[in-house]
Structure I
Amino acid sequence: MGDPKVGKWSQRGHVYIWNYKEEKKNFPGFHITADKDEGESLSKLLNLMKNAKWPSFADLKISQPSLDILRVPNALGGHAKILSLDSLRIKYPKGDVQPDHWSLTNSMRSGLLVLGKNKISQLEKGIHDVLASKGDYAIGPDSDEQREMLLWFWWRL
């Protein structure tokens with residue numbers, strides 16, 4: 001069972017998470033952006049998770065990115081083939097993982113992101129940057145061999 005405060009959180013707005021089928025060398029890993037409502041909602045969720053008494057998780061519904069969203073990273077002029085997630089579970093096991101733990105995987109268009117304490121703070125900063133029209137950087141595992149687990153932040157036009 002997760003933390004009850006986190007369990008009361010509800011999603012607002014739209015978040016978009018995708019990866020590129022063909023442009024893996026220049027655009028490895030996953031990519032994220034969100035509208036204002038969802039950015040604020042995600043920020044609230046991550047803050048609740050960081051301050052929760054117990055380990056926690058939350059499930060997000062992911063929206064399909066539009067061409068305008070895909071033009072920001074500009075892979076093949078926004079026309080690169082993508083695979084969008086349908087859902088993402090964010091899991092914060094608190095002290096059960098190292099502070100720099102990061103694991104982002106997907107199966108059948110459902111993602112699982114497991115974070116340590118330091119990484120949840122980095123994710124929260126990334127969401128704040130998206131809301132401030134900043135991005136074009138990634139967070140994730142510290143190993144270059146795990147580039148497929150990176151998460152790139154992109155602003156909205």
Structure II
Amino acid sequence: MDNRTYNGDIIMAGNTDSTSRTTIVARILSILATFGCLIITVSIWASVASRQAMWPLPALYLIETVALCIIVAIATVYSAPLKAVFSWVAAGAILGFAVLAAFSIGIYYTPVVLLLAIVGIVHLHQTRRHIAQLLIWSAAGAIAQIVLMLGVISLLATN
């Protein structure tokens with residue numbers, strides 16, 4: 001079987017139509033995740049800002065979630081070689097945030113996590129990478145997010 005490398009992705013020869021369709025699907029879903037995250041974040045910001053101070057928390061987390069989605073969308077649209085890793089790390093990090101903040105605003109980010117996971121699955125299909133490797137990246141993103149959140153909260157609590 002003839003394999004070619006194109007822009008960091010492995011494409012099966014003769015299967016470029018389905019690859020281009022999956023690329024379009026991944027691009028659309030990553031953009032939807034970004035806009036969905038932005039809408040959720042702006043809505044939460046508008047409702048919470050009237051009742052409490054936003055800076056530094058929860059503003060930093062809200063900005064971070066949007067930034068992660070933007071990075072995934074850019075990597076997906078421009079076919080970055082590590083787009084699969086970006087999508088799985090972002091899904092893991094936002095999942096970590098959603099779990100820790102589940103009783104307040106975290107639950108609203110569940111659709112974003114699902115969209116990013118679907119983008120990651122599409123990238124997995126395109127690049128033929130092993131799912132265990134990408135799940136490790138996702139777990140690393142979640143753990144990093146949890147450590148970051150708990151660290152910032154403990155630093156702010158001591159001041």
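Every number in this text was worked out from the coordinates using simple rules, so none of it is lab data. Because the structure is predicted, anything quoted here is derived from the model rather than measured. Cβ atoms are built from the backbone, for glycine too; each structure is taken alone.
In terms of mean count of other Cβ atoms within 10 Å over residues 39-46, the structure with the greatest value among I, II is I. Once distance in nm of label points 7 Å out along Cα→Cβ at positions 103 and 119 is computed for every structure in I, II, the highest value turns out to be that of II.
Looking at mean count of other Cβ atoms within 10 Å over residues 95-102 for structures I, II, the greatest value goes to II. Suppose helix-only ellipticity at 222 nm (-39500 (n - 2.57) for each DSSP H run of 4 or more, over all residues; to 500) works out to -26000; of I, II, which structure was it derived from? Traced to structure II. When log10 I(q)/I(0) by the Debye sum over Cα atoms at q = 0.09, 0.18, 0.19 Å⁻¹ is computed across structures I, II, the figure -0.32, -1.02, -1.10 traces back to II.
Given a value of 19.6 for mean count of other Cβ atoms within 10 Å over residues 23-30, calculated from one of I, II, which structure does it belong to? The value was obtained from structure II. For the read-out mean count of other Cβ atoms within 10 Å over residues 63-70, a value of 16.0 was computed from one structure; give its label from I, II. Only structure I yields this read-out.
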